[in-house]
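Pasting the structures here.
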Structure I
Amino acid sequence: MDLKALLQRRKVIPAVKRITDLPVVFATSKAAVIILLGGSINELDEIKRASQKYPDKIFLMHIDLLNGVGKDAEGIRFLKQVGFHGIVSVKSQLLHVAQEFEMLTVQRLFLLDSESVKSGEKLLKKISPDAIEILPAVVPKFVIQEYAKITEQPLLGGGLLRTEEDVKIALDKGFDGVTVSRQNLWNLD
C-alpha cells in the first residue's frame, strides 16, 4: 500500500466523524483512502463488514479519538484484526508500534505557531510515517515548503476546509492531499 501513489489518483481523503456515515462515503466518493475520526469499540463490526465488502478501500483509524480500545500494542493489533490498514495519531510512539504490525501510519501535527513548526520539523527528522497530516490546512505556503524539504512523505492538509475553493487553495500551496470531514467535499477530484 503506497499512500503517495494513491494520492496521485485522488487527492481528497474523506475524514469520517461517525462510522454510521460510511454508507455516504461509499455512495458519494471514489476515494481509495478513508480516515475514521474516532468512534467506539462497539461500532467496529461495521468496519470489518466494510473492509470485506470494499477490499479496494484503505481504512485508517485516528486512534487518539477511538473509545474503548487501548492506545497500545494490543489495541493496534486489534484494529488490524478488525480490518484497519493503518492509524493516524499525534503520538509517534503509537506509529512505531503500528509500523511493527506493517500498518500504514499518518503523523498528525498541529501547527499553531513558529515553535510548533520547529518541533514538528525535529519530530519528522526522527520518524518516518507514511504521511504527515498538518493541521490546520490553512498554514502558510512556506511551512509546507519547509516540511517538503525534510521529508519525501506525502503532506496532507486537514482542518478548516469548508469549500471547494478552500481545498483548491490548500492543494495549490503544495499539499499532496487533503483530509476533509465535510460530506459535500468527499467526492472532489
Structure II
Amino acid sequence: MVRPVIPDLPERPRAVLDACVLYPTVMREVLLAVARAGLFAPLWSARLLEEWALAAARRGTLEEAQARGEIAATRATFPLAEAPPVQGTGERLWLPDPGDIHVLATAVATSADGIVTLNARDFPRGTLAEEGLARWDPDAFLMALWLRAPDSVAQAAESVRAEAERLDTAPAELRALLKKARLPRLAKALGG
C-alpha cells in the first residue's frame, strides 16, 4: 500500500467529508474535533449524512438510532456545513462509480477545496482537478493540519481519546486508538 503524500492545503480548507470518513466513529470525531478547532471547514450533504446513518444501521437498530442522534448533534454544531441539493449539478459530472457523483456535486456546489475520502479509486485526482478540487486521504489531511497547528490537532485527538475512554470505562491509549481508526501516521506523530 502506498502512503498518501501529505498535501499542501489552503489556509483554512473547505472539505467535503465523504460518508466513509463520517462513519467510523473515531475517524469522524477526530476530523470534527479538528474542525471545531477552526483548522478547516467541514462540508456535507443530507445524502452523505443519510449514508452515515445507513452504514450504522447495518450494525443494528440501536447503532442507527445512535448515529441519527449524532447526526442531529453534528448538524447543530456545524449549521453552515450542510449544502442544499443543487438541481442539475450532478448531470454534467462523471466519476467511475455513478453512486459517488453526489459527493462531487456537493463539493462543486459548496466551492470546496477538496474531498476527504478513503475511496481513492472512485475519486480520480485528474477528474477532481478538472473541477478545481483535491482528494485528501483523512490521515494525510490530518497530518497536513498537524504540521500547521500541532497543538490544536493534538488537543483535538486527546479530546476524542478521553471521550472514548469515558464511554468504554477502560483506558484508551491514543496511538492504538488512532491506528485502529486508520490514522496510522497521525498516531505515530501524536503517540511518540
Structure III
Amino acid sequence: MELINRRREILEAAIEIIASEGYSKLTLRALARKSRLKLGALQYYFPTWSDLITELAEFVSEEYRHAFEQTKGSAEEPNLRDIVNFNLDDPPGSRLHSSRLFPQLWAMAQIEPALKSALDDIYGAYYERMKKSLREAGNLNPEIDGLLLMSLLEGSTLFVDSPHPWAEHREAFKKRVLEWLDAGSQ
C-alpha cells in the first residue's frame, strides 16, 4: 500500500509541475526534486520516462472517471446535462488543475506517443458517451453534434477557466450551453 501511495504522490507532483510550470519543465530530475527523492529512487518507482508518462495518463483518466461516476448520482447512465455540468463544473479540477493541465497535456501528446494514445482513449470514451446521450435526447446528428459539443466544452478551458481573462463569464457560458441543450439542439 505504501508503494501505491508513493507512486500516487509522485504522479500528483508531476501534475503540479505540468500545470504550474508547463510540460517542458517536467523532467525526471525536476520530478525527483519536487517529490523529495533522489533520481535513482524515483527510477525505482518509474524506471523509464515512458513508464512515467503512461502511468500519468492512466492516473488522470482514472481520476476523471472516478469523479464522473460520483456525479451521476443514482442514474445508471449520465444524461447530457450531467455531462455538460460535469465538464463545466470540473469537480476534479482543483486537484488536477484541469484548466492549466489539459492544455499542457494536449501539447505534450504531440510529442509523447504514450500520452497521445492515452488521451485518444480518454476522448474516445468521452465521445461515445456524448453520442449516446445525444441519441437518447433525440438528437438527429449525434456524431457531428457530439464533436461540436465536446470541442466546445473542452475548448472552454482555454477561455473561461481561471486564470484566463474571460473567467468571469464562466457561469454565463455554462448557462448558455444548457439553454442551447434545452432548446433541443437537434
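Bear in mind these aren't lab numbers, they're just calculated from the coordinates by the rules spelled out. Here the structure is a predicted model, which is why all the values come from computation and not from measurement. Cβ atoms are built from the backbone, for glycine too; each structure is taken alone.
As an exercise: distance in nm of label points 7 Å out along Cα→Cβ at positions 11 and 171, calculated from one structure in I, II, III, equals 4.4. Which structure is it?
Going label by label, the one that fits is II.
I, II, III: which one has helix-only ellipticity at 222 nm (-39500 (n - 2.57) for each DSSP H run of 4 or more, over all residues; to 500), as calculated, at -23000?
It was calculated from structure III.
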